[in-house]
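Structures for review follow.
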Structure I
Amino acid sequence: MELLDTQRLALVTGAVEGGIGFRVAERLAAEGARQALVDIDGDAIAATARKLAEATGTEVRGYAADIADPASVLAMAEAVRGEMGEPEILINCAAIVSDKLFLESDYGDWSRMTEICLYGPMNLIKTFAPAMVERQYGRIICLASDSARLGQARLSYYAAAKAGVIALCKSVAQELGPSSVTVNVVSPGATNTSLRQAREASLLDQMGPENYAKREKKVLRMYPLRRIGGPDDIASMIAYVASDRASWVTGQVISVNGGFAMP
């Protein structure tokens, strides 16, 4: 069942294969949505866009941009507008993750995390929201994390950046609401993406198979549904929030977390 108006253009960041952004793009393409996919790896995002376009017959194009760099975002925006038009749906999925104790981290770790996970969404909203306001229509969705709501050891500055995203979206939602532009946050629990798989592989090396297996059992007991989430679980919620069915939903933080946290 289609949720989206397929005449609208969606822009999705962090959409190369392996993560939530790709699953979002795949879901929207299957529904017939036109999309501009963005990633820092230009070759990879071009290949992803071609794959989705060929599989679904929809218009999907890839664009390279470093979302932490305002000039790079502006150059990408000009290219998208010239080839596809003005995006009416903005979905911010691009992120990095760093697994360190806070006292082992340094300014370089904090800076890069903040630049991508907080300043990145700021750059994109600043670039694309004015046209949404002018048109009196828009959907802005940012990914956060339940670590931002609860705190999580070894993810301190990631959680801090994502907490900033939550505050940003709630505040911007109040400013843009009179223009019929909604701004929401989808907040996943542990999700089996390539980023998480890399983090888990590192923990396995550090802990050894026996201790890691004990840890995995402990982690799963924290989820009432007794499984780690998949990218499709998150993509389904994003597709709903991006649709006209969610026209009265704004300024919300929607956890998709298997019951890990029930705030």
Structure II
Amino acid sequence: MSLTPPPYPKGFNLLAGKTVVVTAAAGTGIGFSVARRAAEEGARLMISDFHERRLGEAADRIADETGVRPATAICDVTSEEAVQALRDTALAELGHVDVLINNAGLGGTASVVEMTDAEWSRVLDVTLTSVMRMSRAFLPHMYARKAGAVVNNASVLGWRAQEGQSHYAAAKAGVMAFTRCSAIEAAAHGVRINAVAPSIAMHAFLAKVTSDELLAELAAREAFGRPAEVWEVANVMLFLASDLASYMTGEVVSVSSQRA
């Protein structure tokens, strides 16, 4: 059985008056969708990415689709200097930052016996260490204001096993653990930190790098018989960023219809 996705949702002003920074927001994936949905929910927005051309195209698309063009900043999340520059640019452009969306991640497929140190390190640097770098850069600002929310993008692979994904799964499990521990520290300062754990969300880049056979197999495992739309994941991220989730921190919310 495969059910069709629901209609694209309208905005409810969940983030009216809020300022939001989204990493890895270029392209067609969850990052772009959460940025677009944030704009539709009334946020003032800055988006960042490593890819300059695609970042500009993403900003143009958001402007076309929402009527408001977000601020942009190039950022390599594996560079401490670039992360600090992004923070400084965001504060200069937005005045303050209410919400940080840590979306950067890097996948790949490799067996343990064939994996190189470089492959392992690269996936962990982009997917896990970047979350620490971004949080370390933005949390002092949020602490000073006694307010703020951070939403990290994890994965169900942080809980579940899949062949060839030991590096990515280890990184995403690390994002989950980092979310829980950093949330306890941040709570004393009035700042919330949560994460989502998607299973499979369909977008053009995923379709490009994943075989049709594997996509069909993964979709068949879902209770709805289909992948999530990227905006279905984005909706949960924006809920966690909003005041509606005011008593949630240190949580990892599975955005998945997979059977237990």
The value 25.5 for mean count of other Cβ atoms within 10 Å over residues 41-48, derived from one of I, II, belongs to structure II
Of structures I, II, which gives 15.9 when mean count of other Cβ atoms within 10 Å over residues 89-96 is computed from the coordinates?
II
Distance in nm of label points 7 Å out along Cα→Cβ at positions 17 and 193 - structure with the largest value, from I, II
II
If FRET efficiency 1/(1 + (r/R0)^6) of positions 57 and 73 (r between Cβ atoms, R0 = 35 Å, to 0.05) is computed and equals 0.75, the structure in I, II:
I
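Read-outs throughout are calculated quantities, based only on the coordinates presented, and are distinct from any laboratory measurement. From a predicted model like this one, the values you see are computed outputs, not experimental measurements. Cβ atoms are built from the backbone, for glycine too; each structure is taken alone.
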